[in-house]
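These are the structures in question, set out in turn.
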Structure 1
Amino acid sequence: MPRLTREETQSQTRERLLASAKEVFARRGYAGASVDEIAEQAGYSKGAIYSNFESKEVLFLELLRSRMTEEITELHTILEQSHSTEEVLSALRMQYSTLERQVTWCLLSSEFQLQAGRRPEFAEAFAELYRNQRKAVAMLVNLVAEKTGKTPVLGTDEIATGLMALTHGIALQRAADPKSVRADTAGKALELFLTAALSEIQVPHPPRKSK
């Protein structure tokens, strides 16, 4: 096999550390997770973390940033592969119908929120990540509207906030009560919300000329 470049090796190391961090933070919580355990589970020494991330807090934020980027990429792929309103909505419903994918991230998000409540510096970086995510989702809503011939009946920022809140809140309920909250609830709720938030474009008829 060809030898990896330095940049490829570093990227691989970061990915392994982030994967390990996701599991350890979800299992231990932010306060209970240790840099040593994250590094050991990934197969590295503690030095590998500090050579890639300034601190445990920076690693924590990078974990959320990478997940947000991944989600936006997945949504872009859905739009590229869909050619009608029905295809877009069906694909989004399927994307979010396996809540188990979202549960870990929503639990981690609660950990992020707790940390933000304790440290103003962290809270600022945390809020910035969510602002950027809302902007990205709002841009996707505009793309959906253009692709399907619809027009938003709410501001796209408001729609983005609603979509993000739906997935987060329903996944948390699923984590707390999996027997009562179906795995496909989020997908169906997102489809219903987006359908209601986008309406047919009404083309105004020119006024009739009086004779």
Structure 2
Amino acid sequence: MTAASQALERLQDGNRRFVASGGGGGDTGPERRTELATGQQPFAAVLGCADSRVPPEIVFDQGLGDLFVVRVAGNVASSTEVGSIEYAVEHLGSTLVVVLGHTGCGAVQAALAEVEKPSHELSHDLRSIIDRVRPSIEPLLKATPKPDRPTLLHQAMRENVRASANRLRNGSRLVDRLVREGELLVVGAEYSLETGVVEFFDGA
């Protein structure tokens, strides 16, 4: 089992490789596939956005079986996502959980638009995502002075990451216990679409 601090270093090293050369160091070969056919022990779990530009295995330069990835628009932590992360840490031995947001997040932009001008045309399922994101936005809109638009979106994205990380830490008895016992680390991070760099800014 990889210690949480070592797991974090492994992801940071992988992201540096990705930024420098596009990665390609992760093991995806036939021998690795054969090895994984009988089981998996991902060293980290990632709750990330479903955005096609932010595939965690690639941006962290990891191979088959290295990461347990849960992806949903806005990297929100509903009961399904929390349960999936619980499975990774309890049954697969992951010692690090990363909530990975990113610049230019469409879910955050959609939630901001919905707060500013409510729509009656959203489907029930899409609204369920928006409703998870909007609590991160509303306090920013009420702040005086209000930030400019790009700053507002950036702050909202980070607050949304923090909210999902806190939901995992405090909304799951299993995760809460493992964090308190020092067996698990839950961190929040931001991926830059422009540079490819991942910045760990919450809990790291």
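Throughout, read-outs are computed from the coordinates displayed, never taken from laboratory work. Quantities reported herein were computed from a predicted structural model and do not represent experimental measurements. Cβ atoms are built from the backbone, for glycine too; each structure is taken alone.
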Highest-scoring structure on distance in nm of label points 7 Å out along Cα→Cβ at positions 13 and 29 (candidates 1, 2) is 1
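For mean projected area of the Cα convex hull in nm², which of 1, 2 scores largest?
Going through 1, 2 one by one, mean projected area of the Cα convex hull in nm² peaks for structure 1.
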Highest-scoring label, criterion being distance in nm of label points 7 Å out along Cα→Cβ at positions 61 and 85, among 1, 2: 1
Tell me which structure, out of 1, 2, gives 24 once relative contact order in percent (Cα under 8 Å, 6 or more apart) is calculated. 2
Which structure, out of 1, 2, was Rg/Rh (Cα atoms, Kirkwood Rh), for residues 37-76 alone derived from, given a value of 1.11? 1
Here helix-only ellipticity at 222 nm (-39500 (n - 2.57) for each DSSP H run of 4 or more, over all residues; to 500) was calculated and came to -16000; which of the structures 1, 2 was it taken from? 2
Mean count of other Cβ atoms within 10 Å over residues 157-164 from the coordinates reads 18.9; which among 1, 2: 1
